[in-house]
Structure 1
Amino acid sequence: MTPTTMINDLNNSVEKRTKNMRQKLRAQHRSQIRKMDGDIRARFRTNKLVLAKYHRSELKRLSDLVKKRTELELKILSSIHGLNDAFEAATRELDTAMTMKLV
């Protein structure tokens, strides 16, 4: 073998190993990307479900608060009507008493 042939063989061998190593690294990289993509998608689905559950519970809580507010408003209105009726009755009694004193 001539020195040139030996150098060419050595270069070819190095190029072949480099090419194989690059292919191996690319394959590993693609594999890691697929795995991370799957992990991200799974985490996204899980978080989406958790968030939906949280939103449902918050909507239920809000609905309960609105219902309670409505009940309180109805009680207040009922009390106002009762006070108004009592005031009108007292006013009539006072008017009657004043009219009787004047006569």
Structure 2
Amino acid sequence: MDESFPIFFNDVDLCRRLWDAGWEVWFTPETSMVHEGGASTRQVRRQMIRESHLSLLRYYRKHYRGRLCPVVYGVAVSTIWLGMQARIAASALAGRR
């Protein structure tokens, strides 16, 4: 695992690297599992919103910078950044940490 993705997007990055190395990555919709979403991050909501978006930005930087048209890359990165700011502001207005 790439340690620059400490909690978010490490699975996505691993699948991408396996795919790039010629391995098959399968999606099996008939398989299911229960995930208690946010159980470990609920107490520090704004920090986790920030970290998840920063991990997504790291993922884009690692896999798309230089591969996408600079304008498209810039719009994508700006959208992620603005989304992070909006979600943090909404969390603060809702009175969450």
Hey, helix-only ellipticity at 222 nm (-39500 (n - 2.57) for each DSSP H run of 4 or more, over all residues; to 500) derived from one of 1, 2 reads -37500; which structure? 1
On distance in nm of label points 7 Å out along Cα→Cβ at positions 20 and 68, which of the structures labelled 1, 2 is highest? 1
The value 11.5 for mean projected area of the Cα convex hull in nm² was derived from one model only; which of 1, 2 is it? 1
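With FRET efficiency 1/(1 + (r/R0)^6) of positions 28 and 44 (r between Cβ atoms, R0 = 35 Å, to 0.05) coming out at 0.60, pick the structure among 1, 2 it was computed from.
Only one of 1, 2 returns 0.60 for FRET efficiency 1/(1 + (r/R0)^6) of positions 28 and 44 (r between Cβ atoms, R0 = 35 Å, to 0.05), namely 2.
0.10 is what came out when FRET efficiency 1/(1 + (r/R0)^6) of positions 36 and 76 (r between Cβ atoms, R0 = 41 Å, to 0.05) was calculated for one structure; which of 1, 2 is it? The partial results should precede the final answer.
Details: 1: 0.10; 2: 0.85.
Source structure: 1.
Which structure, out of 1, 2, was distance in nm of label points 7 Å out along Cα→Cβ at positions 52 and 84 calculated from, if the result is 4.8?
Numbers: 1: 4.8; 2: 1.4.
Computed on structure 1.
The numbers here are math on the coordinates, done by the rules we state, and not lab data. Please read these numbers as outputs of a predicted model, since none were measured by experiment. Cβ atoms are built from the backbone, for glycine too; each structure is taken alone.
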